[in-house]
Every structure is written in C-alpha cells, then in structure tokens.
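Right after this note come the structures.
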Structure P
Amino acid sequence: MSRNSQYKKREITISQRIPFRPQPLFFKSVKDYLLHQAIKGAERLYGTPLAEKVQQRLELEVMEMEKHNITTQIALLYNLRVEAERRGVFVGHGRGSAPGSLLLYALGITGIDPLKYSLLFERFLNPDTPSKLRIDLEVSSGGCLPLCREEHPCTLLYDSDVLRIGLLTCSHLSIIQNRITCIENKLGKEIQLSGIPTNDEATLQLFSDGDKEKPYLFGVSRMRQILKELQPDSLNDLMFAITTLYSKGKDIIPTYIARKQCRETITYHHPVMEQYLKETYGMTLYQEQIMQLAQAIANFSPAESDTLRSALYTRQSNQCAMMQRQFLADGQENGYAKRDLEKIWGDWVRVAPFTVNKSHIASNALYGYLMCYLNIHCTSKF
C-alpha cells in the first residue's frame, strides 16, 4: 500500500485539532515568531553567541518560507513537536529533503544537523521554482499524542498545492525511545542524542560482522553481504550502504569498496572537486554534490543548482542543454578549462539519474547506527 493511500484513510485539518496561536501578541508576524523560536533552538544546539553564518541562514530560510506562504503551517508543525515533547513522545530525524533545512532542525522538527552533514536548504525548497514540499513529522508509536493511532500510522495533517504535512508513527523510534528511557531510569540522568559520537569503534565493528543481526534497514539479507565486504569504519560508509538500497547505479558497490581499500586510484577532473567528493571516494552519489559543485565551479545560484539537479536526474534534454551552455560559459569565465568542464558535465549526465537525496540517506543511516550504539553501550558509555 502506498503512503498516499494510507494518508487518505485519515485526513485531518491540523488547525482544527491542535489548539495553537501561531502569532503571540508581541510578535509582528508568524515569520518573526518562527525566527525567534529557531534562534533560541540554534543557541541551544550551537552555543552563544550564534555564529553569523547560522543566523544568516535562519533568516534566509524563514524569508523563503514566508515568500511561499507556509510559515503558518510550519508554526503549527512546531507546536505539534512541542506537544509531543511535553507528552513524552519521541520525535525522529525526519525524512526526504526536509533535514536540509536549518530552520526545521533548530525548531526540533527534524533531528539532523544540516551544517555537519552538508545538507542544502535549496534541495528542500527551491527559492525560484519550488516543487510541492513534503514534511513528515516522525514520532514513536504507542504515545498519547493527538492524531496518532496505531491502526493508522500515516496521517495527513495538511495538503495544498505548495506543501503536504504528514504525521508518521514509527516502530523503530519506539525501540530507540524505550532503550533511552531504560538507560535514563537506571542512571538517573538525561541522555542527549546529539552527544552520541558517530565514530564509535565497537558500534561500527558490529556492522562489519556479517553473522550478527543488524537493526533497521541494515538487517536485510542483501545489506548484510554488502556490509561484510565493505567493512564500514565511518558513518559515511553506512550512508553508502543505505545508498545501495535506493540507487541502481552500475558497479557503485565494487568501485566504492575498491577505492576505500586503496585498490583503485581516486582521480578528479579538477582539484576543487575533492572538497565535495572526498567523503565518497571521488564518486558522485548524492544529488547535493552536483548542486555544490555547480555553485562552486560556475557560480550557479542555489535555485539554479537545484533546477540543474532535477533536470539531470529526470533527463530533461532541453533543460539540460540550456544549463550545459550556462555551466560551460560561466565555468570558463571563472578560469576552468573547457575540457575539464566537459568531462565533469559528461560524468553528471552519466551518473545523475542514479544519485540519491543525501538528507534521506543520512537519516536512515543514523537511525541504524543509533540503535546499534544503544544496544552495545547501554550502560558503559553513560
């Protein structure tokens, strides 16, 4: 059954079921209210004073949301997240492209740091030509949050031409919440998930053992064999393993493993590419990598880079031809050799249809890692 058909079972107007005043009297607009709450959240996450780049990105994102008339819906979703926290319901990392928003992260609607993982807001919301946005608030099942029902794990809260908001109850979040609660009760202190290291040797070793049972998406039979060959020693490796479930790119598994094990030389068409492709051993696996390179090499705007990503991914020949001319012209103006630019473009045309959304991949990899970490270190690390 598709998620859309599940949604249709219980369509609910969020404003009718969640009491909320999105604009307290001392704020001029919902935008000001959202920005105020986001800055407070960012200060808890990054400390004070807030870095200028964080402040500027938050301001930019809320301005774009206001331009597309979705600030009220985001504020309502924020209120639901606060209510979930008040009732002891665990809120997940988010899925799709939503974790690319720093504003949503600062508001606690998503749980992945877009700055740490180089996730892009424009992948979530194209400032010029946005496609329909989708935000799913993931919560643990079995909670007492309004609108959640075990028999209806997918609930449509809001739907318009611009934005769809869903509420998803997830069993894997309940597992994580139960383990955390058990540890907190035993140790008498709160556990901050943001403080859990993502390079724990014992946790990564468990993924490398092909005979041991793995949680979440890592437990499927095909994945076990990939992990055994991959011998992951970083979260980047786990993200690659998740990528193989979504991408149909030819030979990406043997190529990645060979390069990781230094059996194949990594080369770049230009040194600037290493900054964006090093984490994947010179392979273009994520749509965000193409967007970042287009911005760095040819000064594409965030909106243009997302349009390029979409055109290459869906093989829109006319749009691709127009953007190729722009890429070659602006790249040469920036001092890049035409031959190098043509090689880069040729690689994009070949691999772009098989690239994946990094935000979604990171979320799934972190869920699996977190479940393993809590299993192994439920007493010794806290």
Structure Q
Amino acid sequence: MVPTLLILLSILIILGYKEFYQHQAVLEKFSIRIHVNGSRGKSSVTRLIAAGLRAGGFRTMAKTTGSSPRIIDTDGKDRMIQRLRSPSIGEQVKLMRYFSKQNLDAVVMECMAVQPEYQWISEQKMQKSTIGVITNIRPDHLDEMGPTMDDITRSLSNTIPFNGNVVVTQGKHNDTLKKIAASRKTNLTIANTDDIEAGFMEKFSHLEHKENVATALEVCKQVGVDKGSALEGMLKTQPDPGALFIKKIQFGAHHNFFVNAFAANDPLSTLNIWEMIKKQIPLQPTCVFLNTRADRRSRTNQMIRLVSETIQPDIFLIRGDKLPEIPEGLFKLITFPDRSKPEDIIEHLSTLSNHVIFGIGNIVGWGEQFVQKLKDFQSDD
C-alpha cells in the first residue's frame, strides 16, 4: 500500500513540475503582460489599455471578467466566454495558453480573483506581469478582503509584480502601495489625470472616467505608444456590457432619464457617479433603484445607508428580501421581493414622468436582464 502511494505521489509531483514549466514557456511568448486589478473600473481599463496598444501597432488580445466575461481580439471585437461551471482562476491559465498560439505582442488580463491568496496566485504564479495596474481602492468585497481599507489595500497589492512596473491612481493608500512595490523592486507610477486635455472625455461614445483613461494612457506610454495614438485608439473602445450610461426612456407620453450605474457596486464609486450625473442632467425628481443580491448583504447595507444619508432621492425603489431597517419619512420607499421579474419593476417605473432613475447595486444576472428589457423603451430623441 505504501509503495503504491509513493508512486502516485511521485507521479503527481512530476505532473506538477511539467505543468509549471509548460506555463513558464507560455508566459515567455509575450514580451508585454499587463495584469489589471482594483476595486472598480478593471474591465474598462483593460479595454482602454488594449485599444491603446493596438493603436500603437502592438498585436494585442485582452480578457475581461466583469459583468459578462469577454475576450477582446486583435481587431477590438468581443468574443463572449461561455462558462460551463462556476468561475475559477484556472480559467486564466487556459486562456494564456490560447493567447500564446495567436502570435501576440501583448496580453491584457483583468484579475478575476477576490480572495487575497488567490490574487497572489493569479499574479505571482499565473500572470507574472511586466506591468501591474491597480485602478483604485474602494470599500467593496469586505467579506473576502477584510473589513478595513488597509486590509483591502494589502489584498489588492498582491498583484503588484516583482522586478517590474505598477501603475496606480491618486489615492490616500498609495504610501502603502509604494512600500510594497519597493520591497518587490518594482517601479510605481501614479497616473496623472492632467494628461487628459479638457474636452477629450466628451469624445467618447459612452460615459468614461478620466481616471481610467489616464491610467490606461500611462501604461501605453510605458510600453512605447505615443500619447496621440493611444488616446485615438481608446476612443474606438467598445464599452463593457455593464458600462455606465445615461439613456432617455419613454413610457407612452412619459419621459425619464435612466442612469445605468449597476456595475459601480460600492458606495464611493456610486456616489462619485451620482455627483457627476447631477452636473449633466438638470435637477428634477429622482428615483434610486437598488438591485440587491442575497449573497452581498454587506453591500446592500452600505448602499441603503448611502441612499438614506447622502443621496436622499424622492423615491427609493428596492428589489430584495431580508432588508435592514430603513429610516422613514426621507423618501417614498417601495420594495419588491427578490423573485420579481424585470417587467415588474419596469411596470412601476412606467408610472413616473420626468424623473432621473438611478440604477445601482448589482449588474450581474438579473441586472443585465433588466437593462436589456429597458432598452425596448429607449427614446431616440
């Protein structure tokens, strides 16, 4: 019995070493490997970087893991990833093997790991990036990354490479990131939004954040793409399915504006979008629609607190069960059970007129279906 176990153990060790060396050979196929991590904006930044590199003449493919996982090919076109099982970071290894056969100069990968230990494995074993990116640090995934902002910072820092480069945005936690980068002999650069001239952001066909563009531009510059080419390429980026947008919707004679902020599922990002929207749309009655998830209780509590204490709309519409206590008298509160269909919510929204409807909370699954259904009422005006 013992000799048999030893033989099996030896075989597993040999197979493990073989797998390891095969993956190292795959990584060496790409001179540029970019790994994008952060609380928000990972999918958008991944797309922007890939577009900038393509415009600079680099044969590039990318992979996003946001609201709907995609491969972005060398022509900038999306290919949907069909999963037969729950998401796993092992998916990244398989995709890198596929990319290695496409004669590429560069790969841009969005980090799909949440737990700190898996973030470490994703970078230090699977990606070994030449340039790491941390888009921002926000209070999200508290259950997995830890309750404090320092915990979240250290979790996200697991994808800072050794002996490479990392690009970050302006933030109060950069001192911690600088120390960790220095300990790994990695150069840290802070992206500068002043590099984006006034009026440039209005050229995008969708709403984009200046910080995302500045971050992508810094990465492209480090690789050798000139600023003009990189920015021109970014304007051609196809937005992520969960990307922020404002659409005018019409229910019969009733007109409203709908803001899709479902993918910005942490309080700070949601508030930043809210402040931006207030500058773009004239003041009028507001309705916040919170789409909750049963497995994201802490996020639901955070969002309800944000709406109650800061946004304070005229109407607060929530889809979800087992909600915490919500203050009375601040707004008209309407709740729908978790089993509600998108059509149920749309039927209620159709009674509103001249409102700004602000969709927040979660885009995955039900949220995507809701946004798709709402497109039937989009106005061309």
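What follows is calculated from the coordinates using simple rules that are stated; it is not laboratory data. From a predicted model like this one, the values you see are computed outputs, not experimental measurements. Cβ atoms are built from the backbone, for glycine too; each structure is taken alone.
Remarks
- Entry that produces 0.15 once FRET efficiency 1/(1 + (r/R0)^6) of positions 76 and 204 (r between Cβ atoms, R0 = 30 Å, to 0.05) is calculated, selected from P, Q: P
- When distance in nm of label points 7 Å out along Cα→Cβ at positions 60 and 292 is computed for each of P, Q, the largest belongs to: Q
- helix-only ellipticity at 222 nm (-39500 (n - 2.57) for each DSSP H run of 4 or more, over all residues; to 500) from the coordinates reads -11500; which among P, Q: Q
- In terms of mean count of other Cβ atoms within 10 Å over residues 260-267, the structure with the greatest value among P, Q is Q.
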